[in-house]
1. Once mean count of other Cβ atoms within 10 Å over residues 125-132 is calculated for every structure in P, Q, which label goes with the largest value?
2. I have 20.7, 71 for Rg and Dmax of the Cα atoms in Å, calculated from one of the structures P, Q. Which structure is it?
3. Looking just at distance in nm of label points 7 Å out along Cα→Cβ at positions 45 and 317, which of the labels P, Q belongs to the structure with the highest value?
4. Please state which of the structures P, Q yields 3.2 when distance in nm of label points 7 Å out along Cα→Cβ at positions 93 and 229 is computed from it.
5. To which of P, Q does the computed value -11500 (helix-only ellipticity at 222 nm (-39500 (n - 2.57) for each DSSP H run of 4 or more, over all residues; to 500)) belong?
6. Taking distance in nm of label points 7 Å out along Cα→Cβ at positions 157 and 213 for each of P, Q, which is largest?
7. The value 1.00 for FRET efficiency 1/(1 + (r/R0)^6) of positions 181 and 397 (r between Cβ atoms, R0 = 35 Å, to 0.05) was derived from one model only; which of P, Q is it?
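Quick note: the coordinates plus some simple rules give every number you see, no bench work behind them. All values reported here derive from a predicted model rather than from experimental measurement. Cβ atoms are built from the backbone, for glycine too; each structure is taken alone.
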Structure P
């Protein structure tokens, strides 16, 4: 079965973020089933899912409560168009989201995934200014190492060059500010002892261009695909203050950080801020089914609310908007946070993660470690003193990935960044196994670098 699946996969399928020629040496691994933190192959091997299957699995694979909610919903309604119709799962989910997010967020627009959730916020912000007679405010400001999605608009406000540089002919251009990347400060400052000069750069851009800017988009406290960059709470607070000062929208992209990942239900809570838009996906259903949600304020909503002939309607939608089965899964996932005291586990996981990262910081190839909540990262370098990174052709991340698979770990890297994005269901004994195996992997990788 395993070999036949691989053969047919390589014949018919084009995988995301994958150089398919690499699959000749490292073919995709067929997974037969999953349980909790473990992915089981057809060959009897299992792998600890240390990155929550691309950051979405919160409560573990094959959770009986979420499965039952999906099965129950299938028996009554699988799908219906969401223009002119509604249903109980969508209403229930919207009510739950409004009740648990910052108080100013009162309206929910459903879409299909994280990219579309952010794109909806961008389009709403742009049309808001148009609807109130300020259509010239049509630019966006974001951070130069951000990642907000792979749709055309979200690529424009992303700064991860590797992901999107070939698509620049599609770009409309946006303002970029230096990321608060403390380990490699773009302004040459030392993390923890600076005055947030990187925030001054945002202030400068807004002071000169706020009349043209619709919104600032940010991943609160954790820039995920940009390298699992953790930045200070004070920066996020300051960004909210600048947006208020210059009267531009703040879009909080909580696609990766939402639903407990940082220790709060949403990362914005650490700073006590209320954005004008909040974008959600990934953990909203614990990864069981795709759905996205964009929350916004009454102020934004009311700018679209008018007689039809005034052309203020928000003309945007998706075929699977508010799919009833996905909404039912999301409600079940949210309910589990209370039933299982899910957030209470984050502190325990973070403590054990911090101990592991401290141990790994002694390795010669680990230049920096950082963590927040259940997310932790190691940045691998050739020279700790100079912070010289490994080159793309050296593929140190892929080497660690291979070693991880050999030791029953899914450790998919971000270039030179080896990271953990752990499910909140991780048990103490599982954490011990994971970090014991990961320590072995990292020490082997160090030896191979030192003694090639």
Structure Q
């Protein structure tokens, strides 16, 4: 296996410079930047050669006028060799930060009355009417009939009983790979023996043909559930999934640079993505370029529209989505989602007695902080909602402090550097200094 054929679980299994002059006004002598700790963190990552560049978008409530006025913290360039200065419109692979967008599209259908949270998905996808559950996930594919049906709630909260090729290497995960059920994994993440990539309805059919890892509603397991949710939306609306997202969220929010693919004209805005690990999971001393403007998996139409990991976006675009959630579904004076539906989506939707990471809850496509942890340096208020992407991107909606943040940078695997914790410390320091 070549060094480029990176181990999929190492590359995607984690859950989760020069400033752009036009982003913020010039500072006078003696003034401290409003987000100086965040700026220092980004500059340190660029200066240490961890990433060539990064950008953070910070949005607050738009108020009655719906004003969209994000603040940006920017550092570095789009590539280690060459590249151009990073801007709020640089394009980044957001991987699993696709999940909150897909989940909100599902919540919009709930608001319309086309779905309900505890509705069996078999009502729309009859292939899932008679699912089976593995007897021993570590030993084989022997299964028994499932006691419960998968519901919409289960898909949104990763409690459906589905699995992911990136979270294990048991018999079921191997079967996912054999059948090519690998949504969001580009060509460099595929291995010999992996089956051909299906389209979205082929993914739906493949998942329905296999047993579940566990009983629906019995526990949290990171999975392809949001990819299946994309198939559910496509079947429900009788439209392509990319058209569903465009019609319900991307066009109404003005997210013109967000999608499952990019065009030739967008290549100059594309960031480069780097890996810090070999296929055998040993660390590299220098990062390895795996995707960029010269060769990218995102150029042109995609066969599998992955609602769990397939989107490309910019900091400015994703900040629009963040402000809409912060403002109870409103954006620039227009209702994108009903207030009550947004508040439900950002709340803990887990089945009773089920937790994420032992103590956290889970909303529609993102984790929810159940208890105020601001007493620690990297804590957050109760009710904070967010998720990250495999290449280091982060997203958070903090309704207590009325702020949403988007972090865009690219390195694999995400656990290579402690960016999530370090960013939380930095943003807390900056917000605390003005409290």
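1. Of structures P, Q, the maximum of mean count of other Cβ atoms within 10 Å over residues 125-132 occurs in P.
2. Q
3. Evaluating distance in nm of label points 7 Å out along Cα→Cβ at positions 45 and 317 on every structure, the highest lands on P.
4. P
5. P
6. Q
7. P
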